[in-house]
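Next up: the structures, one after another.
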Structure I
Amino acid sequence: MSIDRRTFLGISASLAALPAGSALAAVAHAATVEAPMRRKIPGTTVQLPVIGMGTARTFDVGKSPEERSPLAEVLAVLLQRMPNAVIDTAPSYGNAEAVTGDLLQAADARRRVFVATKISANAANAPAQFAGSLSDLHTDTVDLLQVHNLIDWRDNLKLLRHLKDQRKVRYIGITHYRDDAQDALAQIVRAEKLDFVQINYSVAERNAERVLLPLCEERGVAVLINRPFQDGRLFAAVKGKPVPDWADEIDCESWGQLFLKFIVSHPAVTAAIPATSNPRNMLDNVGAAFGRMPDTHERARIAATLA
């Protein structure tokens with residue numbers, strides 16, 4: 001069975017009632033007295049928090065309360081701290097899309113988030129796949145529909161534009177998760193009218209700075225960042241190392257916040273979408289949307305920690 005609304009609201013209330021001296025409460029308090037950093041979707045007045053949430057692997061669970069309760073807590077953190085944040089999912093993520101839809105329904109939160117999903121099928125099967133996504137997400141529309149990993153991208157972009165004309169989707173885009181796809185992505189950005197591009201970018205994977213990020217900024221294309229922690233490899237690289245003293249200068253209390261602020265301080269980035277199944281990690285992630293952001297010098301200091 002899925003998490004019902006009463007259970008979800010109980011989880012939300014428990015997060016709001018954290019002990020005043022706890023680390024979680026400190027993050028929660030900061031988020032209640034300060035607005036998170038937001039970026040506009042280019043060409044619109046719509047603003048998105050710079051920290052959202054991915055669901056690959058983390059939301060691919062079964063139906064038991066034991067599996068879903070931690071994810072309901074993760075979602076509760078996002079809803080409380082990052083109104084209108086991006087939640088990114090895909091039909092190819094196992095059960096993640098359906099779990100996302102069930103939890104949003106339990107929280108009555110569809111209108112409080114920016115839902116992004118993808119077409120992961122060839123053009124012949126794409127319409128049926130999108131219908132399945134709407135059913136799994138318990139919605140009639142999605143905010144962003146993306147061609148996943150450039151699958152059959154020419155024909156699928158035609159479908160996405162048709163769905164946008166029908167107002168089934170608000171924005172359209174393309175995605176990939178590897179550096180070796182970024183030249184192809186750049187060619188598409190030059191040739192096609194897109195609203196969003198979703199790519200990999202992190203303190204240890206900076207190829208996007210070379211062409212794609214400046215190009216998206218020039219062309220007025222919003223950018224979502226996947227794999228901001230390189231699937232955990234960045235944390236392995238700093239394991240046992242204390243957070244630098246100078247992290248306080250940009251209001252960072254953890255390595256995760258340093259890594260995320262490096263990303264979202266780039267002017268072309270609209271939002272990063274780290275995935276987690278741990279509510280404490282979610283609270284830490286959203287903390288990166290608050291306080292001072294690194295300038296060029298401080299970004300270089302963050303990058304140097306992995307040199």
Structure II
Amino acid sequence: MRYLWLWVFAAVLWALSGQHATAAEVKAAKYQVGKAVVWAIADSTGNRDTSVFSGAAPEVLAQYMPSGKSPTAVMAFLVKVGHETVLIDTGLGAPSGSRASQLTAGLRQAETPPEDVTLVLVTHMHGDHIGGLTQNGGRAFPSARVLSAKTEHDFWLDEKSPERFPSRKAGFEMARSVLGLYGSASETFEFDAIVASGIQALDARGHTPGHTAFLLESDGEKMLFWGDLVHAATLQFARPDINSQYDMNPEESAVTRTRFMEKAAAEKLPIAGAHLPFPGVGTVEKNPAGGYVYNSR
């Protein structure tokens with residue numbers, strides 16, 4: 001019961017996010033990136049509604065989200081590379097109900113029990129990315145080290161941060177509890193560091209102060225895991241200047257989003273996004289008329 005409040009907070013966070021999920025069948029898709037094997041696993045799936053983009057003009061929302069919704073998901077990505085079994089984000093981790101986590105079932109489909117995960121890479125410390133680190137009050141991944149950007153780690157553990165962002169008090173408490181659970185197994189990295197075999201951490205700050213993208217390269221093939229750069233694919237590829245209400249530094253977030261879309265389009269990088277519609281993997285093209293186009297794979 002010690003960590004029950006984590007699930008309560010996670011459920012509230014989800015409800016407020018404008019994302020309505022269903023406990024559907026397990027959704028997992030397998031990709032090959034050079035010698036690396038990538039599994040895209042949906043913790044849950046649902047729809048994002050326009051309330052998340054309250055700062056956007058109504059006519060823009062009507063153009064790109066005419067139904068008032070955009071398909072989305074909470075994704076985690078398993079990467080088997082070299083001798084390492086790496087999980088990028090862990091989903092919301094809700095234990096039951098309509099939003100119940102499908103991550104463990106997805107890992108089973110990938111023939112990877114949680115105890116086989118050796119490393120968890122955290123794009124950022126919002127509840128729908130670190131909630132799955134705990135299970136029944138203990139470590140969900142008992143053999144894993146948990147790595148996050150030092151900037152991100154320090155922000156969420158700084159005692160002064162809740163004073164600057166009082167509405168996010170529960171989020172700070174959650175981050176501290178989860179990281180405390182892993183103790184010395186929780187470590188940090190600097191941007192641009194190689195954090196696992198063939199995986200580099202890239203500065204993607206804006207959504208949070210230390211929001212991180214991870215670039216996988218194996219045998220000349222690449223995949224870019226970009227966390228929360230996009231919350232509604234139907235809207236934000238066409239209009240990368242539009243932020244969600246969760247982007248803590250909106251101006252910086254829009255610049256970062258455009259920069260990574262430009263990079264993915266120019267370099268023809270497959271991308272993997274935490275809130276793209278399942279399977280959360282696709283490619284980006286530049287639209288001559290403006291903005292970008294997303295193609296799911």
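Set I, II, criterion distance in nm of label points 7 Å out along Cα→Cβ at positions 111 and 183: the highest-scoring structure is I. With Kirkwood radius over Cα pairs in Å computed over the structures I, II, the top value is the one for I, the highest of the group.
Given a computed value of 1.00 for FRET efficiency 1/(1 + (r/R0)^6) of positions 63 and 103 (r between Cβ atoms, R0 = 25 Å, to 0.05), which structure among I, II does it belong to? It traces back to I.
To test your reading of the models, identify which of I, II gives -7500 for helix-only ellipticity at 222 nm (-39500 (n - 2.57) for each DSSP H run of 4 or more, over all residues; to 500) when calculated. The correct label is II. Using the calculated result 16, 46, 28, 10, 0 for P(r) over Cα pairs in 10 Å bins from 0, in percent, for residues 119-214 alone, pick out the matching structure from I, II. The structure behind it is I.
Coordinate-derived values only; no laboratory data. Keep in mind the model is a prediction, meaning the values are calculated, not measured. Cβ atoms are built from the backbone, for glycine too; each structure is taken alone.
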